[in-house]
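Please go over the structures that come below.
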Structure 1
Amino acid sequence: MDLFLIRHAKAVEGTLYNDDDQRPLTADGRQAAHAVGAALARQGIALETIITSPLVRAVETAELVAMAVSYTGGLEVSSLLSPGGRAHQIIDELIALRREQRVALVGHEPSMGKLLSALLGKPGLSLSKGTAVRLDWDGKHGKLVWIVKPKKLDPVASLDGL
């Protein structure tokens, strides 16, 4: 499976919203999410499935990436990708999607970092806002292909890029 882990881009400050789940992306965050999506498009990425956290900032990031890569499917929403999501539960969901070849997951820290750590067998990893990590995952083991960040849109094949 060609797997993409994407952390949502920059959202408005939490103090402006009573409900953290409703915080949208900032203008810079929207621009960054679109730029990362455009970087994926330049790499010829054609996603088959996009699954996002239900939180507004993740959904908006997923939508902007989807538009940039000309994704024609609908977004799937999974509460497993919410901020407290557990890596083993997300991996179980991925195993159920085995039929898919190019899957993007859009979520939050610390759950996306923990998922990346579990897939690569390297503890303590985290993703900065707007980062997309491409992995080759065989259902048991993951191998880093590259990382794209809003401030470094050319793919880097190193965890130092996080």
Structure 2
Amino acid sequence: MLTLADIDSEAARALLARYNLSLECVAERAPIPGSYWGEPEAGVIGEKVYARGDTPVHSVLHEACHLIVVPAQRRAYIHTDASDSQAEEDATCYLQIVLADALPGVGRARLMADMDAWGYSFRLGSTRAWFEQDAEDARAWLEMRGLLDGSVAA
């Protein structure tokens, strides 16, 4: 499982900053604020994504994408549980895969393998199968909201 310590955290910070989010690094063994699944999984509060060095990259991206897909005015009220609907959850999963390509040393293939290893569940049996064969609705949801464009290749 690729962790935040395994990648360039400044690249992750810069990626999140493109969406007016910040990555807040938490000290080793310290509690992670806003973590839905518990440590070492990332947490969200407002426009901040909290993570430690041992936080999986897929978790950082997933929680960040939850914040990206919600309207900006709703972000301020998010604490720990960011999902509002299955459509939002699917859009979050789709976008985290796409954004993985923006992180050096990560990429969508590695992220999808880590998502499978962590236990993400898709009806076609794997993250890759879902992304390539069954995610049209998630892609359309993102496109309709202007979250997939020329700067984010799908």
Structure 3
Amino acid sequence: MYRSVSIRLKPLFFSILIPLAIGLFAGLLTRNQMMQYDTLQKPALAPPPSAFPAVWTLLYILMGISSYLIWTSYSPGKASALRLYAIQLAVNFVWPILFFGLRLRLIAFLWLCLLIVLVVCMISRFYAINHTAAFLQIPYLVWLLFAAYLNLSVFVLNVS
């Protein structure tokens, strides 16, 4: 049986715009301090700095589409799922401030661990509402795990 899917463009636009704007604002706040990342010792698997904006842009778009699927669902659990989504976005926003702005790399790593736990919980809640919304968050989780490796490695390699 064929099921019609209607896309509501305005909610989709705002769903994508919110994480992109949060990421852009965090980047603008820490832009000058990000330059010092080039001077740090990094692990062998560290991507070039130019990769980060492209990866984060894609991840924020996927987050937005995922949140749109939850927002437009008729599930009674969507409000609590979207609250968790908002909390993890706020925690995500703080990480570059800790890592780049304040150079608190160990605290940033622990903060990132908190973010990973929140994202796992969010994926679980999203899955109960919309499987596609949950699956769209998997690249974000994988990237956060890789970011945790990078964060901890940079901390260890640059301890003075």
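Some points to look at:
- Label whose coordinates, when P(r) over Cα pairs in 5 Å bins from 0, in percent, for residues 41-80 alone is calculated, return 6, 27, 33, 21, 11, 3, 0 (choices 1, 2, 3): 1
- Structure responsible for 0.35, with FRET efficiency 1/(1 + (r/R0)^6) of positions 25 and 129 (r between Cβ atoms, R0 = 30 Å, to 0.05) calculated and labels 1, 2, 3 on offer: 2
- Source structure (of 1, 2, 3) for helix-only ellipticity at 222 nm (-39500 (n - 2.57) for each DSSP H run of 4 or more, over all residues; to 500), computed value -25000: 3
Read-outs: derived from the displayed coordinates by stated rules, not from any lab. On a predicted model such as this, the values are computed, not experimentally measured, just so you know. Cβ atoms are built from the backbone, for glycine too; each structure is taken alone.
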